[in-house]
1. With relative contact order in percent (Cα under 8 Å, 6 or more apart) derived from the coordinates and found to be 28, which of P, Q does the value describe?
2. Suppose helix-only ellipticity at 222 nm (-39500 (n - 2.57) for each DSSP H run of 4 or more, over all residues; to 500) works out to -33000; of P, Q, which structure was it derived from?
3. Determine which structure produced the value 60 for volume of the Cα convex hull per residue in Å³, for residues 21-92 alone, calculated from the coordinates; the candidates are P, Q.
4. Could you figure out which one of P, Q the value 5.8 for distance in nm of label points 7 Å out along Cα→Cβ at positions 69 and 109 was computed from?
5. By the measure volume of the Cα convex hull per residue in Å³, tell me the structure among P, Q with the highest figure.
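Rule-based calculations on the coordinates, nothing more; no lab input. All values reported here derive from a predicted model rather than from experimental measurement. Cβ atoms are built from the backbone, for glycine too; each structure is taken alone.
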Structure P
């Protein structure tokens, strides 16, 4: 009879060990599945990071090209500014030349403007305008 109880105890013990081993392998399988999911997620994340890095590099390259273009346009603009300053200086010299002022006053007088209006527009005194008109016989 003691062999019967010993046999039953050993069998029960073997069943418990079997259940523990089965549970261990089940959890191991779950851990493997979880690890595989994490690896897949990591791979997807790395691919996204590579894509983002490529987009960032493209953005930086585009920014560099635009900066270079802006620098080139700035140099061109500076050259145009100097040309315009030169032209303005020439125009100012022409507008202050006696011949131009005389023509401006004579044309204004023919257009019906008074000596005071002509003096104001040319920056001369009324006496100077009247003198120019007198010399021209107007």
Structure Q
């Protein structure tokens, strides 16, 4: 395995920021920082808390734009991303999986594990195992 673009310091700082953000959202709003749940709730117009969800999503986009502008060396292979059939199928599969799993890696893997949720431990183990298998199969194909 070749590690390309190894960036431990920016990754460490990013992890700290994600943790602080998750704690802040839970502390100030009583909400879990699970991206799929936040996105799903944004389009559920029966909810009365749509504004913070929209602002959270806008913050994700702005954060991504900020990162690509000021930390180009840490994400230099973004230009190499090519939209293809496998990527589209993967995106749809992730969307379906988060719907059936009642959450995604951010909700279960970060927030759920921090709350010692048994369901989140199970979900995270499944996420990780699926990721390992996918990488293994991708190397075979």
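1. Q
2. So the calculation was done on P.
3. Computed on structure P.
4. Derived from P, not from the others.
5. Biggest value here belongs to P.
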